[in-house]
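Below are structures written as structure tokens.
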Structure I
Amino acid sequence: MSRYRNRLPKEPVTARIDGMSHEGRGIAHVDGRAVFITNALVGETVAFQYTKRNRKKAEGRTVEVVEAAPERVAPGCAHFGVCGGCSLQHLPPEAQIRYKQDVLAEQFRHMGGVNPARWLPPLTGPVWGYRRKARLAVKFVPGKGNRVLVGFREKHSPFVADLERCPVLDPRVGERLPELAALVQSLSIYDRVPQVEVAAGDTQVGLVFRNLSPFSADDRACLENFAREHGFCIYEQPGNETTVAPVYPANPRLSYVLPEHDVEIEFQPTDFTQVNAEINRRMVDRALDLMEPGAEERVLDLFCGLGNFTLPIARRCRVAVGIEGAGALVERGRENAEVNGVGNAVFHTADLTRDHSGAEWWGGDFDKALLDPPRSGAAEVLPALAATGARRIVYVSCGPATLARDAGLLVNRHGYRLTAAGVMDMFPHTAHVESMAVFDLDE
């Protein structure tokens, strides 16, 4: 590959864009190779600079839009194209949704050999200031005037983008990146803090500072003053996630509310929670509307996390059983059930890549089920799930390819119909596709 890297043309190359990749890059064909080009749209003619090339494919970045697509818009962020946090700001939100729907439909056909009986309207919400979870890179850069930078990494680069603000981040954080950088720079270990993790709730924002060396007493005073001034909950993380501990206040409380279900979910800053709070609320509402849990039904929630779906489901059914691989999240789910007065939700820890159908806690038949697996999908647990006899499955997905694969398994091996499917715009301005699908058992 190095031979081809050395032969990359120094001058920009002009090409017509005839497709879009699943990562949101334009696809052109030059000299018999597919070239994946950032910041390029279907139908455009662009001048691009090669960044990688081998015998079969290549990558590049747009340096000039020679002929723009009619739907191209000006990005809403001055850092777009440099920062790697977003890839689709040059498309209007409604066109981004169409692109994501096309990706999901193509994956259903290609990976699963299935098509939904009907398409659900897309779930949409605010497209700016929505992001409540993020890992911000931190770097002391002598070459930029001995400054500390805080932000996302540059596109296809290990360098930290020099950001003044981030309009997709929750504004409680996104408008304060320079202040965060100044805070880190004021610390004695300014060059030993590689990351700040953001975890925002409805009323409080948590910031976890990854510190590779201990904070001094003066450092802790600086962090506490910053927390007081801006209303943040600040944590330190000297090792792995088990070492996360509050700096100020002593007992921080992060939570979000699902108002339609009379549920408040408390979480720790490194727990998995959904990035987009508004879409999460609408997603939970839709999942329950589609599932229609009955008052006498027994419902299974796989990959349940800290009870985001389990507790609302339990409000409507006889018993909800949540299963999750991370023991800390299971404990949090139990605590949330107790705090919310939900006595018919039970939680168990189990590795869902293994067969647990004979376990006593699995406990026989279920009427309905919900799946919310990681990007790797749920293929390993599908046989056991189908064996429960669940008449309806609602599948929440963060990976369209694995959803499509699993849909093919449910339909072609386990006798389900793909009744409905649709996308959810959990990550506006990115190519990330979240979706929901409904499967009904043929009887």
Structure II
Amino acid sequence: MPDYISALDLFTIGIGPSSSHTVGPMRAALLFAKALEAEGKLDATHSVSVSLFGSLGATGPGHGTTNAIVAGLAGQTPEDCQPERVLEAWGQAVSSSSWNILNHKIAFSEELFSFQPLIRLAKHSNAMKFKATNSIGELLLEQTYYSVGGGFVEADHPLEKVERVRPPFEFSNAVELLEICEREGMTIAELAWQNEVYIHGEVELTRRLNAIWNAMQSCIEQGLVEKGVLPGYLAVTRRAADMAERLAKFDTQEVSNEWLQAYAIAVNEQNAAGMRVVTAPTNGAAGIIPAVGYYAMKFKGVASEKVARDYLLVAGAIGSLYKRNASISGAEAGCQGEVGSACSMAAAGLASILGATNQQIENAAEIAMEHNLGLTCDPVGGFVQMPCIERNAIASGTAVSAVRLALLGDGSHKISLDTVIETMRQTGVDMSSKYKETSLGGLAVNVVEC
């Protein structure tokens, strides 16, 4: 069985606007820089070139890929970087005609970046190749990396692998998850908690879950007050703050659904602006899980501690099934892999903290994804803005509706979560590449860019 996918793998604190196009490339660039250093070739490096293939080549600048790679080569990480500095990384390299590979300064020109959207490498659409040469043009190191969604990075060469502790309750699909819970007399939340504690320890797990949830809340709250225009030539105006001001005039309970959508838009506007967000399980879908969790606190009376623990752990357990058995990458599965997965995860988490049975939780997750099947990834202009921001708001509502439907039943249903996940995988395989984060189809070509 493949390594256990932890909730702490799926929920990582980083920056916008894209987990696969910003966070993953930053990590890949840092891996390449460290490889140069480890092999004793950094000081001899005179030039570094970068080739971006497939989806990365098509939407790289709009998704912040160029900034991320410059920052990653300089040694910055998504978790610890200052978002404002990353937003300036490419511009500073261009204006100064220099950039840093860790602490080694070399000449820079825009020609060092090659965008090849029509070339798709066999392993994944999100591919990038780094080449380092010395002063006489001799190749020092060449490596190819793949940003496979959610900030996860793979490579053609072996990456340093941290030995993972195998948890006591391993499962590879929803049927196994439910069977183990039934056998052990546990809820999904209890099973996920025991697995994660076994791997990380209770103190560390609690600390990191609280940090993740605090970052999600901060992102919502900051997004609800920020005004202005999002980066890029589309000049998209932020809406969350104005929505919040209007909603504050009404009785809160009467507009709970509108607040839910405002929460999601707040997060995704922060993401589009390149600010601090939590990958959940991707950045393009970063608003759904925070919005639904915040909604549970504000309108369902769920304690923050329960959201940080049970909600995130159950969402993570369901998310691991999508990561393992299908894809959470928009470049591989379309937006059903990002927004659809996040919607399903949020539905499962919300059902759990509202007291659903394990069967109702699985049903909620299934309903949520079933109505995202076939969703395309077609960002206008290559920016994670239109239709991405609104799409998170709508999917947040879908997650809540899925829970309501599931709670009205006893958990029995005809279409299983495993069937829907496999259907999503097949749909992604069949989907034309122009509808998978390339901005070559759908709204991306039919919206007149102003």
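Read-outs throughout are calculated quantities, based only on the coordinates presented, and are distinct from any laboratory measurement. Computed from a predicted model, the values in this text were never measured in an experiment. Cβ atoms are built from the backbone, for glycine too; each structure is taken alone.
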Answer label among I, II for the case where distance in nm of label points 7 Å out along Cα→Cβ at positions 53 and 69, calculated from the coordinates, equals 2.4: I
Highest-scoring label, criterion being relative contact order in percent (Cα under 8 Å, 6 or more apart), among I, II: II
Label whose coordinates, when helix-only ellipticity at 222 nm (-39500 (n - 2.57) for each DSSP H run of 4 or more, over all residues; to 500) is calculated, return -6500 (choices I, II): I
Highest-scoring label, criterion being mean count of other Cβ atoms within 10 Å over residues 325-332, among I, II: II
For distance in nm of label points 7 Å out along Cα→Cβ at positions 13 and 309 computed as 4.4, the structure of I, II it came from: I
Parent structure of the calculated result 18.8, given that mean count of other Cβ atoms within 10 Å over residues 125-132 is the read-out and I, II the choices: I
Which of I, II yields 67, 61, 37 [Cα extents along the principal axes in Å, calculated]: I
Top of I, II by mean count of other Cβ atoms within 10 Å over residues 77-84, largest first: I
Which of I, II leads on distance in nm of label points 7 Å out along Cα→Cβ at positions 213 and 269, largest value: II
Ranking I, II by mean count of other Cβ atoms within 10 Å over residues 37-44, the structure that comes out highest: I
